[in-house]
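Undergrad: Got some structures for you, see below.
Any read-out appearing in this document is the output of simple, stated calculations on the displayed coordinates, not a laboratory observation. In this text, all values refer to a predicted model and were calculated from it rather than measured experimentally. Cβ atoms are built from the backbone, for glycine too; each structure is taken alone.
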Structure I
Amino acid sequence: MKILANENFPKASIQWLRERHVDIISVGEHYSGSKDEEVMNLAIQENRTILTFDRDYGELIFKKGYKPLAGVVYFRWNSFTPEAPGQFIHELLTNADVQLTGNFSVIDENFIIRQRKI
């Protein structure tokens, strides 16, 4: 799976995933200051799953019609260690029971995952 980490996704998590050979691009490193729509278009063009702490991505999908078929993962976490989101995603990537592709996935602070088809 190819991933696009939004600017608000922790650098430590990005590095943690890279050390485990996950194909991940960081908006903050390569496209700093990009608007959400530009990030969405990049993810669509490169077929990358977006990782974000920004709830606006749900609106882009369900109200504005963007179709990132690789999926979007929205973390609704307030407190966490910098590596925790990366560790959680890595576990999801190795868990056959959770399908991120084609879904808008919301992960709350209790690690409950809610998904809606894109």
Structure II
Amino acid sequence: MFPTFEKVRELAKKQGLSLNQVEEKLGFSKNTLYSLKRQKVSSDRLQQIADYFGVSTDYLLGRTDNPRIATEADQGPDDIDNIIDNAMMFDGKPLTEEDKRAIRGIIAGYMSSKGD
């Protein structure tokens, strides 16, 4: 089975929609999304699905676990504070502000212990 079907099913479920409802909203014929279980999707159709859910095509193809679409801001090096601030989940569980403060403390402690 292709990973695209599982990703689409998961995204639809998060929005409280059935696959049939998503097909209707996208103007696809019935069972179009179910066909992703056994065949590859065209690039045009893949882009339509990605645009609908606001995710990257790489995410739908299973090439990354990050659903975010790359932007120009993502192109340069990122500082650790920005990475932590944008972290939403770890191991499937949401990060709280307390978690983020703890992560910052762990990283700061590690970096200061290096003595470089």
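Undergrad: Match the computed value 1.9 of distance in nm of label points 7 Å out along Cα→Cβ at positions 80 and 104 to one of the structures I, II, and report its label.
TA: Traced to structure I.
Undergrad: If mean projected area of the Cα convex hull in nm² is computed to be 9.6, which of I, II is the source?
TA: Going through each structure in turn, the value belongs to II.
Undergrad: Follow-up. Of the structures labelled I, II, which one yields -9000 when helix-only ellipticity at 222 nm (-39500 (n - 2.57) for each DSSP H run of 4 or more, over all residues; to 500) is computed from its coordinates?
TA: I
Undergrad: When distance in nm of label points 7 Å out along Cα→Cβ at positions 64 and 88 is computed for each of I, II, which one produces 1.3?
TA: II
Undergrad: Given structures I, II, which gives the highest value for relative contact order in percent (Cα under 8 Å, 6 or more apart)?
TA: By relative contact order in percent (Cα under 8 Å, 6 or more apart), the leading structure of I, II is I.
Undergrad: I've got another one for you. Compute distance in nm of label points 7 Å out along Cα→Cβ at positions 40 and 56 for each of I, II and report the one that scores greatest.
TA: When distance in nm of label points 7 Å out along Cα→Cβ at positions 40 and 56 is calculated for I, II, structure II comes out on top.
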